[in-house]
Structure 1
Amino acid sequence: MANHKSAMKRNRQNVVRRERNRSNRSRLKTLYRRIDEAIVANSPEQARQALQNAVPMIAKAVNQGVLHRNTAARKISRLTRRVNAFAQNS
């Protein structure tokens, strides 16, 4: 338990940031899941739309410090490749 005033404030800030990061990570997982669901449902147009919604949110997560820049680039690249391959085969 924090005993100093500055440590108590730091503790409060950490709680707020942890909740914010948790919410943002959950939102990202939902976006990934929507792309997967569109692919399983055999809907290339829906998959493209889900990807278009996901890419800016992933980039925003980088700016918010939730994801590392390279992690975001890797996820965007893999999702894009997956959607494009699926759309081509459909």
Structure 2
Amino acid sequence: MSHDCSSESVSARPHVFDARGVARRFRHAAIFGALGALLPGEAMRFINDHDPLPLLAQLGEYFGPRVDVVYHRRATGDVVIDFVMKS
């Protein structure tokens, strides 16, 4: 049985990415890879223990207006952001 990833339906629920469980030296590469795999209209819910301002700047440079950043929580030790891919 074959599988075509390009024909998957777009999920209404964000894909969860909990960065707290990823080794620090791998985090940025893993996040870029995960965002690059999203289809237009999909979102990744990013959970972290700090506000990732340097990462947000890098994402802005790389993805530009193709990704929206939506904060849900922005407290010390508790940050939740949705990254929404646009078409």
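Could you figure out which one of 1, 2 the value 27 for relative contact order in percent (Cα under 8 Å, 6 or more apart) was computed from?
Values: 1: 27; 2: 31.
Clearly, the read-out refers to 1.
Quick check: 16, 37, 23, 13, 7, 3, 0 is what I get for P(r) over Cα pairs in 10 Å bins from 0, in percent, calculated from one of 1, 2. Which structure matches? Present the calculation step by step, with values, prior to reporting the outcome.
Values: 1: 16, 37, 23, 13, 7, 3, 0; 2: 16, 51, 27, 6, 1.
Source structure for this number: 1.
Which structure, out of 1, 2, was Rg and Dmax of the Cα atoms in Å, for residues 18-65 alone derived from, given a value of 10.7, 29?
Details: 1: 11.8, 37; 2: 10.7, 29.
Answer by label: 2.
Starting from the value 3.3: which structure in 1, 2 was distance in nm of label points 7 Å out along Cα→Cβ at positions 42 and 74 calculated from? Spell out each step's value before the answer.
Values: 1: 3.3; 2: 2.7.
Corresponding structure: 1.
State the single structure among 1, 2 that was used to calculate helix-only ellipticity at 222 nm (-39500 (n - 2.57) for each DSSP H run of 4 or more, over all residues; to 500), giving -9000. Intermediate results must be reported in sequence, preceding the final value.
Values: 1: -30500; 2: -9000.
Here the read-out was taken from 2.
Every read-out reported here was derived from the displayed coordinates using simple, explicitly stated rules and does not represent laboratory data. Values in this document were obtained by computation on a predicted structure and should not be read as measured data. Cβ atoms are built from the backbone, for glycine too; each structure is taken alone.
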